[in-house]
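What follows draws every value from the coordinates through simple rules; no lab data is involved. Since we're looking at a predicted model, the values are computed, not measured. Cβ atoms are built from the backbone, for glycine too; each structure is taken alone.
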Structure P
């Protein structure tokens, strides 16, 4: 997994540190890449689907604070990825919101 290791290294992560669902996603992407099937549209569709899944999970009423925060963080990440894939202006706006959110949580 040379490409994956390189990408993860740049982000300070190791493959072994990923959650099972993250490993599965990377493996699917790598298989598609090996077959030449990975396209921007497929990535957009995948991210859209994952965002919908997280949105559905957030509607549950029995979430504890940790689960709620985790799902909101995942949702924000998917929204940011969608923005990067759809338009630079939207990406900048999402990034500014994410940074503002991080800044406000640090000030608490």
Structure Q
């Protein structure tokens, strides 16, 4: 339900507009896209997903969002790099060893 105090307007940012969708589609040709789905009026915590297929993102926007929800998108390759990780580690074996190398 729309709360009228939120100043609903035709001029607001529309994630389903052609321009917005073209921007995301173009980014998906080069990188994964991180999508944060913020639910209208804080009905629950945000959901974060990563998409690599435009059709899957389009289906998500058709099936999983409600009016007023806020969708934020970022290019994965611009944010998730080896030089800016919060932490990095490898899973140890039963003896606590991790490989120094590896085909990653």
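Taking 20, 38, 31, 11, 1 as the value of P(r) over Cα pairs in 10 Å bins from 0, in percent, for residues 14-69 alone derived from one of the structures shown (P, Q), identify that structure. Please list the in-between numbers first.
On the way: P: 20, 38, 31, 11, 1; Q: 22, 57, 20, 1.
Computing P(r) over Cα pairs in 10 Å bins from 0, in percent, for residues 14-69 alone on every structure in P, Q gives 20, 38, 31, 11, 1 only for P.
Suppose you compute helix-only ellipticity at 222 nm (-39500 (n - 2.57) for each DSSP H run of 4 or more, over all residues; to 500) for every structure in P, Q: which one lands on -27000? Don't skip to the end; give the middle numbers.
Values: P: -27000; Q: -6500.
Answer for the origin of the read-out: P.
Have a look at P, Q and say which one yields 17 for relative contact order in percent (Cα under 8 Å, 6 or more apart), as calculated. Don't skip to the end; give the middle numbers.
Working: P: 17; Q: 25.
The read-out comes from structure P.
Suppose semi-axes √(5λ) of the Cα gyration tensor in Å works out to 36, 18, 12; of P, Q, which structure was it derived from? Kindly include the intermediate steps, with their values, before the conclusion.
On the way: P: 25, 18, 16; Q: 36, 18, 12.
Working through the options, I get structure Q.
Determine which structure produced the value 0.00 for FRET efficiency 1/(1 + (r/R0)^6) of positions 6 and 94 (r between Cβ atoms, R0 = 25 Å, to 0.05), calculated from the coordinates; the candidates are P, Q.
Q
So if we calculate distance in nm of label points 7 Å out along Cα→Cβ at positions 54 and 78 for every structure here (P, Q), which label has the highest result?
Details: P: 0.7; Q: 1.8.
Result for distance in nm of label points 7 Å out along Cα→Cβ at positions 54 and 78 over P, Q: largest is Q.
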